[in-house]
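S.K.: Following this line, the structures themselves.
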Structure I
Amino acid sequence: MSKLAIDRAIAKVPFLAGSKNIKKTPLSGGITNLNFKIDADGKSYVIRLAGENTAQLGIKRDVEHEANKAAGLLGIAPEIMYFIEPEGYIVTRFVNGKPIAPDAIKQPDYLGRVVKKLRLFHTRAPKLNNEFNVFRRVEMLTKISKNNKSKFPFDWDWIMQKMIEVEKALLKDPYTPTPCHDDLLNLNWLEEEVAGEIGEIRLLDWEYAGMGDIFFDLANFSHHHRLNDEQVRFFLNEYFGEVTPWHYARLRLMWPMSELHEAMWGTTQTGISTLEEDFQGYADLWFGRVRQHLIDARWDQWLKDVAKKK
């Protein structure tokens, strides 16, 4: 994506197009998208340039905009300032914030704050025009990967059997489709710094948002931050006010499904991406983590527990 793209994007934003003194600073952290901090007329913004071929990853830019806008109004995400169409580029307020270290965000105070942001979006965001069902997403990414002759792991059939086993167990108590973020890795969390005040946690990157299972969000955050058993139970208790065997089992079964989705994202990228990233290494890493959780000694008990009444 050329330097020209950001200049064209700026030219399409009414409150930036006429500015005489614009400073553009690339922001690090993204893989499939490019982000720039824009300073103009004493204010700062972020313009997010959507990556090429991302539609093949199931990303809908209008839904990303819709979700980010809702999250901004709820005080969860940086507020949307403008949506550049038809490119699907998003302009948000620049948050003067700092990353939250993985070890810090796992502490009780931070986990409680994370839960409040997630619950707020799950309960107050409007219905999104996109479905995020991890099982259908893995099937979609598998089809694209096979069409692009991507490499699959030696034990793919066994992994698929386990996925089917999980879906059957969870369908005994089907989830209510709920607005979810679906990509809760550490880089997407910021602590906003506000002079003289305690800032808010802000959640970035809404491109995978859709109507899904809240336990996908909870499991996705848990595995990205390597929560231990005690932290998982604290996390669930903060969210639900209690931790039943049903809550615990549902998160534990969804955990490797979320990791499988991560692995298949990497596998798909090996076939469609033109970026110089080690997507195969990324996929292999996550398949390794999937295996570890699929052979947990408590697996059969979790399959039974999710079928029980809450």
Structure II
Amino acid sequence: MSIIPYGNVKLNKLDLNLLKVLEILLEELNVTATANRLHLTQSAVSKHLARLRGMFGDQLFERTAQGLKATPRALELAPQLRQIIQQLEQLTRPVVFEPALSQRQFHIHMLDTAYSLTFPFFMPNLLTQAPSIRLKTKTWNSNSLDELLNCEIDMGIACREWDRRSPIHMKDIPPELNHQELLRDHSLCLVREDHPALSQKWNINTFLQHRHIHVSLGGTEHWLLDEILKMEKRHRDIAIDMPDFYSAMSLCEQSDLILCAPARHVAKLAASFKLHVLNIPIEFNSGAYVLLWHKHFEHDSGHRWLRELIIKSIHEHN
């Protein structure tokens, strides 16, 4: 390959394997872990890193007490690198995907609450049919949609609403993405045993009279519940924001705070707590957990195999 100018970079006789080394280094931030994943020696990875530094004219990584730390230039390269490698891998993949032989890695972002509602149903089938495939998952966050749109991740499992008042309605999914509804869920209220609200008439006034625990889901600051209350010029009195429902249920059990939570998720945790279940005294449609992927991957045989496995496995159990 002749010299190709790329910004301040000259790619002379570029070894495309170097890009894969850089991708894994950015994920692991550790030479030993990178070597293990690529089935290389640490010495070989260090030599590849030296070549990468010369190629890009940047240190790319600095050593710290906690491991490697990516430089600003390396972080800038990361999303472009992922997209380039995906395109190159698609060129060389066989038309027929063989799960039993594949060592492919898929990147998935998903809501915290989706893990327990999806993984137990499709992972056993995946491990049986494709024992060498690896899933790299992260919690769905405020950047996940952009990463899907940029083809930086393979797919996501996020929440979308059927209520027309929601800013994340099913019909507002970007046209670049395909999607499949996996399951529907509704929200409910949890209060401790002998909570004062249990001795009152349960209605919207009682619901708003008491303070609440709020759990943020997937980078979304407000629930549909709060959007509807805002339209009615009302609001919940949030006493504390928490990152997960298990710790929120523990606090709910020990206080007079009300917790609103997705029914399917908390049903799996309920046996650990002494809590009373109430309906939310506001009418709105159930939401849905949705599998999302970019149309770029629609005809990728391996991607399609994983999508269909997830969808079929979850639908069979719900």
Structure III
Amino acid sequence: MTVQVFGHKSPDTDSTGSPIVWSWYLNEVKGIAAAPKLLGEPNTEAAFVLKRWNLNKPDIIAGVDAGAPVVIVDTNNPAELPEGINNADITAIIDHHKLVGGLETKGPIDITIRPLACTATIMVDLMGDDAAKMPDAIKGAALSCILSDTLEFRSPTTTDHDRAVAEKLAADLGIDIASYASELFEAKSDISAFSDAELLRMDSKEYTVDGKEFRVSVLETTAPKLVLDRKDSLMASMVDVAKEDGADQVLLFVVDILNEEATLLVPNDLVKTVAEKSFGATVSGDTVVLPGIMSRKKQIIPNLKV
């Protein structure tokens, strides 16, 4: 059977590109039939990457069959994976997030979770010398993943190793990192075609904090005004999105890539309390700027308090 390789729901560039990269490796190097899959529509940046490198968009799947062989990348959280994931035959996990727990496998598997900024960085390491065999399109996908996840090395999750791998890939491709990153972030910032609900779910993850269920959404952009101009309608839409998704509240952080800060929308007293207790912020209106906050994984989630 063909191994299905996929990342988390609401796929960003890493959860779109890394399944493609690892499927190439399994197929072309290991001789294992594999196919990349998505658990939703890729965001605008990921869609740009597919077009830029002439890569086919992976099929979108809603679930997996019992016993189907799968490799999970860029997450180990069952809440971000299809229902019934534990009935599949999970053969490997490659990730760079904290260990959540809850996944169950049919037997011993390969698990690689490393404190790096990007899944694609780990994949290049795991390939070893075989990484040199990657065609340009696969190298381009891997480079895009790293630049996206590190926000061109601005994110506090960035390690020297992520940077070194990205610089090697860029050199191989003859690409100027600054110029290409600008193209990525421009694509990421184009939100014109999306509804408020789509924006709130586009790059979001579910977390429980002190008994409260939060959908923590992040919009990384070089043009935060385009998002903040829609703040009233976004905050109104949070009510329905939270209700439909079984959450108590949607938290939306608009990350300004260039100014290295986040703006949190504050629609009610619950979010006001979260902002004050989690980030020591003083909230006087319906938004609050959080200087230096760039990473959901490293700076937002670990600090959330109610």
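Only the coordinates and a few stated rules stand behind these numbers; no lab work does. These numbers were taken from a predicted model, which means no experiment stands behind them.
S.K.: Which structure, out of I, II, III, was log10 I(q)/I(0) by the Debye sum over Cα atoms at q = 0.12, 0.14, 0.15, 0.20 Å⁻¹, for residues 85-252 alone derived from, given a value of -0.65, -0.88, -0.99, -1.47?
M.R.: Matching structure: I.
S.K.: If P(r) over Cα pairs in 20 Å bins from 0, in percent is calculated from each of I, II, III, which structure is the one that comes out at 31, 58, 11, 0?
M.R.: Traced to structure I.
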